[in-house]
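Below are structures written as structure tokens.
Readers should treat all values here as calculations from the given coordinates under stated rules, not as data from a laboratory. Computed from a predicted structure; not experimentally measured. Cβ atoms are built from the backbone, for glycine too; each structure is taken alone.
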Structure I
Amino acid sequence: MNAQEGFQEVSTRLSGNRQLIEAATVIRQLEFALTQLEVNMDEMIDAMQYVHLGRIPMNFVSPTTLRELLRNVTLTLPEGLELIVGLRPNNVYLYYEVVEVIMLADVHSFKLVLNVPLKTVNRHYELCKMVVLPTRISDNAYAQFELGYDYFGINLLQ
């Protein structure tokens, strides 16, 4: 009986050690996840402070993404309007200097609004995108206007 009791005790200790090892593994995974969260939050705060200065944060909008966004804008521009320095890859960095940014946010999300300077042969325009935000009309009901156009231009010379 002593051998069986000894075997039972060793088995119980091994089972307890396995549970401790599993718990330690879970704790290490949680520590790593919290460290990643802290780093991501620091990057988010830095980017939002950059937006507060009116500039595009590169960790939100990479040069490749910015170039694709600007290419999409040029596809919808009326004839005769163009971006101020074109879309060559070596000119994309200039847009980080001249594009102004504001942030619209609610409880669930945020959006960056980019104010991209445009030009014609002899005039400069600002292209503005209209953003319609829903308006609460009762506890569970919202209303939102529908617009005919998403963008409008303002002539800076007038």
Structure II
Amino acid sequence: MESDKVERTFEWWQEFVGYANAYMERQKDKKNKVTYAIGKVGKQLLKAQQQLAEKRAILMEDINIKYCMTDPALGFILMSPTGNYQFLPESQTKRLVEQREAVKKLMQETFAVEPCFATALAPDLNEDELEIFAGVVIRQEEADARRDKLLAELEK
């Protein structure tokens, strides 16, 4: 049975990757079904990250061209001796503001990955990992049950 894809923002996936990397680092050479699932999802995320980087580079270049200085007589783009675009101070400020806004907007775009659910949960998953991995590498109901068990143990 094929799983439905999980769609989240780039910003959310960045947080997922942070937790996934920390978990994988903790496991080091110990493989389990959660590390396998994270690795499989990670390959999809890598492709999406490459697409995001390309899209970001194009956006930044478009904004640079919009605000860079040109030779008034010939219309050529003016470059510094080191090959960088040149900007007037007021154009530089506008460029930076527009780039910041463009990146914020880009990070709110969504993309979907095919989840890969671990068929056995590792015992060392913490509450935060259970929450962020739920629906992606851990089935939601299994994450909820494990989280409830952790909370019950804490209340003792």
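Each of I, II could give FRET efficiency 1/(1 + (r/R0)^6) of positions 21 and 101 (r between Cβ atoms, R0 = 25 Å, to 0.05), but the derived value 0.35 comes from II. Among the shown structures I, II, from which was the value 45, 15, 14 of semi-axes √(5λ) of the Cα gyration tensor in Å calculated? The read-out comes from structure II.
A value of 2.9 was computed for distance in nm of label points 7 Å out along Cα→Cβ at positions 13 and 141; which of I, II is the source structure?
Derived from the structure labelled II.
One of I, II was used to compute helix-only ellipticity at 222 nm (-39500 (n - 2.57) for each DSSP H run of 4 or more, over all residues; to 500), and the answer was -16000. Which one was it? Going through each structure in turn, the value belongs to I. Comparing Rg/Rh (Cα atoms, Kirkwood Rh), for residues 29-116 alone across structures I, II, the highest figure is found for II.
Kindly point out which one of I, II the value 37 was derived from, the read-out being relative contact order in percent (Cα under 8 Å, 6 or more apart). Working through the options, I get structure II. Each of I, II could give distance in nm of label points 7 Å out along Cα→Cβ at positions 45 and 133, but the derived value 1.2 comes from II.
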